[in-house]
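Novice: The structures considered in this document are given below.
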Structure I
Amino acid sequence: MHHFMNLQGGPFEKILSGQKTIEIRCYDDKRRQIKVGDTITFTREPDHFNQSMMVEVVSLYPFPNFKSLFKAFPPEKFGYMASDSIEKMLKGIYMIYSPEREQREGVVGIEIKLL
């Protein structure tokens, strides 16, 4: 199955360069449809029509919250620096997803490889 998602410029560039191999999302109904072996087209925001890339889903890592997901992998997998703290990573993700949504839906790490 093929999926479509949007990404801000920074994470988009990190995936494209190989610096980020796990995309993190709330585990909503749309993300629950994703299976290992599926493909995803990421479109760069805000210029939706100008830049996109395709990746393959290598693994899925469902977790109850972002903190437990961040503790399970090195920060570099998420596009952060090795020295970045979990608190810094949580601050960044909570600018996108609310703690209420995180608690309601859970979270998923989507390990990907660029095609």
Structure II
Amino acid sequence: MSSFTIYHNPRCSKSRQTLALLNERGIEPEIIEYLKWPLSFDDLKSLQQKLDVPAVAMIRSKEQAFEDLGLNAAPQSHDALLKAIAVQPILLERPIVVRGNQAVIGRPPENVMELL
């Protein structure tokens, strides 16, 4: 079985639920607390490719930082959104679970079942 990685925020209930779901299935993923160790633009671009979603699906538009950065003023390019997440990691949708070249957003947590 290839290894798993979870981009995790321990303060987020969905992130905790997703981690618990993996643990219940005997999976001990590498845990990356992205608020402590923010991802670079290149890391985010790679993650977007694994998710196979537009960058807008990776961003938390209800966070204050979204408005503070003026991202709500007009539609933003994929790169602009990823750069914003790199600057303000709180904007990253969570959790994200990666296995090999595939990834899913754990909202709802059951989405990770696609990777099992």
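Novice: Assign the value -7500, calculated as helix-only ellipticity at 222 nm (-39500 (n - 2.57) for each DSSP H run of 4 or more, over all residues; to 500), to the correct structure from I, II.
Specialist: Checking each candidate, the match is I.
Novice: If you rank structures I, II by distance in nm of label points 7 Å out along Cα→Cβ at positions 35 and 107, which sits at the top with the largest value?
Specialist: I
Novice: Quick one: mean count of other Cβ atoms within 10 Å over residues 3-10 came out at 18.8 when computed from one of I, II, so which one is it?
Specialist: II
None of the figures in this text is laboratory data; all of them are computed from the coordinates on show. All values reported here derive from a predicted model rather than from experimental measurement. Cβ atoms are built from the backbone, for glycine too; each structure is taken alone.
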